[in-house]
Each structure stands twice: as C-alpha cells, then as structure tokens.
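Trainee: As structure tokens, here come the structures.
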Structure P
C-alpha cells in the first residue's frame, strides 16, 4: 500500500473509530432522534437564516430530503419557520427552546469527546496543524472541482436518512 492509500485508509479508519466510540453516548442521549435530525439542529443553530437550499447544500442531499426533515423537526417542536419582513418568498428556520436544549446536549457531548482526545491534540505542533489543515483544504477543493466536472447536482444524493 502506497502512502496515498495509507492516508485515505487512515482517514477512514479514524472516522470509523470515532463513530464506534461516540455512537453509544449519542444514541443514549438522543433516543427518539435520528442523527440527521440532531445535525440539522446543529447546523441551524450555527448558521443564521438557514433555509432548505443552504441545508441541502451543506449535507449534500436534495432539497426534498431537507423539506421532509424540517417538517419532522417542526412537528417535534424543535425548530420553527419564519420569514423576513422584506422577503416573504424565502422561508428560514430557527431553533425553539426545545431545539436549543437538544443542541446544548449535543455540544456538551462533543466537548466531552474533545476532552477524551485532548492528549493527542496537545502533542501536535502549530506547524503540524497548519500542514494537516492545508492538506484537508487542498483535498476538499480538489473534490469540489471533481464534483463540478461531473456536472452533477451535489444536492441530488438521497442517502440522508
């Protein structure tokens, strides 16, 4: 296996280990909620004026999938829709107090996970972080360009839920 393959396999292995370790606590804390619902709540909280299009682009799924998801979240009382006075066409979402409570639990769990992994990150130098971040940014830009070359609508994935 060459170094390129080792890097890709390393990313995949790290991702799988993180999921393995985090999943039991996440499932216990969010009984009755799907991962997609919790991550949609997180996105809405951190991105002002979230709408169906922005959510679909962020999660690489169809607007239809996001519409279905946001309707569920509204029905569960976790988000609400609103319009701006100067734009009655666009519908935006914000969290309700119940949605904010879910987001707070989610944020606390991520803090706990970062604390668990702190020992590793404390050993990484600024230069190493800069190199890793540079690589991730370059690879991401490359993948964006490859997606664009296909002419595919990246919001046309249907594997969200």
Structure Q
C-alpha cells in the first residue's frame, strides 16, 4: 500500500469525517423528530452537505496518483472511529439535546480537521485541494454554529431542576 503524506492522510480524515457526519446527522434527526421538528430540516441540509463533501473529497483523492485507495482506507478508518464514538455517546436513552451536544463535539472536531488541512494545503501549494478547503471550511463553520445554537435552544427548553 502507498505511504501517505500528512496532507494526503488529512484528506482521508476529513473524507471519513464527512462520511460519519451523514450517519450522525441521520441519527440525531431521528432523535429530534417530534421533539425539535424545527431543527430537523437543518439536519437534513447538513447530511446533504456532508454527502457532497464526501463526493468532492473522493473525487479529489482520485487525483493523487496511486494513492486513492490508501486515502480512502484512511477515510474508512476515521469513519469507523467516529461511528464508535457516536454509538458510545448516543444510547437508547438519548434525546434531541444529547444528539445536538454530540454533534457540537463532532462538528468542532471536523472544523478543526479542516483548519489543519487548510494550513497543510497552503504550505503544500496544492491549488485543487485549496479550492476544496475554501469551499468546505465555511460550511463546517456554519455546521458548528448551527449545532451549537441548536444545543442551546434545546437546553433553554429544559427544566434545570428536573431529575436527569
């Protein structure tokens, strides 16, 4: 298998996080249905954008001659780790607030990965990857803000003196 550079490995990681974001968004959407219907449409959009991000990442990975398979292996490994975190954090007792709190952590991590990729890309001078980062980073910033706001909205509806 081809050895990846740090830049290529980071592309694999953000690809895997986009894959995992689709599953997480769908799971939290199920938790929010009937409890926070106003946030469901937002989650649907986030899932669509995560799918588009994955597609763009995979397309770009194809341009790394002889490394696409290794980049996608890195993506699958990252998705697996993120999926494990999701299943650990959200159990059968979880509600919409739990889901949005998880997404806040996940989106913060994803945003951080994209920021690191941006730095690596600028130093490498890869114009195609820079274009992807410039497209994806504002979306990730918006996703993080949206789930943070959603968490606070749901928390505001909670009775703080009610038993957990």
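Trainee: For distance in nm of label points 7 Å out along Cα→Cβ at positions 3 and 131, the calculated result is 0.9, so let me know which of P, Q that is.
Mentor: P
Trainee: If P(r) over Cα pairs in 10 Å bins from 0, in percent, for residues 75-138 alone is calculated from each of P, Q, which structure is the one that comes out at 19, 38, 28, 13, 2?
Mentor: Working through the options, I get structure Q.
Trainee: OK, next. Matching task: 1.9 is the computed value of distance in nm of label points 7 Å out along Cα→Cβ at positions 27 and 51. Pick the structure from P, Q.
Mentor: Q
Trainee: Hey, Kirkwood radius over Cα pairs in Å derived from one of P, Q reads 16.4; which structure?
Mentor: Q
Trainee: To which of P, Q does the computed value 1.00 (FRET efficiency 1/(1 + (r/R0)^6) of positions 35 and 59 (r between Cβ atoms, R0 = 25 Å, to 0.05)) belong?
Mentor: Only one of P, Q returns 1.00 for FRET efficiency 1/(1 + (r/R0)^6) of positions 35 and 59 (r between Cβ atoms, R0 = 25 Å, to 0.05), namely P.
Trainee: With helix-only ellipticity at 222 nm (-39500 (n - 2.57) for each DSSP H run of 4 or more, over all residues; to 500) derived from the coordinates and found to be -23000, which of P, Q does the value describe?
Mentor: The correct label is P.
Trainee: With FRET efficiency 1/(1 + (r/R0)^6) of positions 67 and 99 (r between Cβ atoms, R0 = 41 Å, to 0.05) derived from the coordinates and found to be 1.00, which of P, Q does the value describe?
Mentor: The read-out comes from structure P.
Trainee: On FRET efficiency 1/(1 + (r/R0)^6) of positions 83 and 147 (r between Cβ atoms, R0 = 30 Å, to 0.05), which of the structures labelled P, Q is highest?
Mentor: Structure Q comes out on top.
The numbers here are math on the coordinates, done by the rules we state, and not lab data. Small disclaimer: the values here were computed from a predicted structure and weren't measured. Cβ atoms are built from the backbone, for glycine too; each structure is taken alone.
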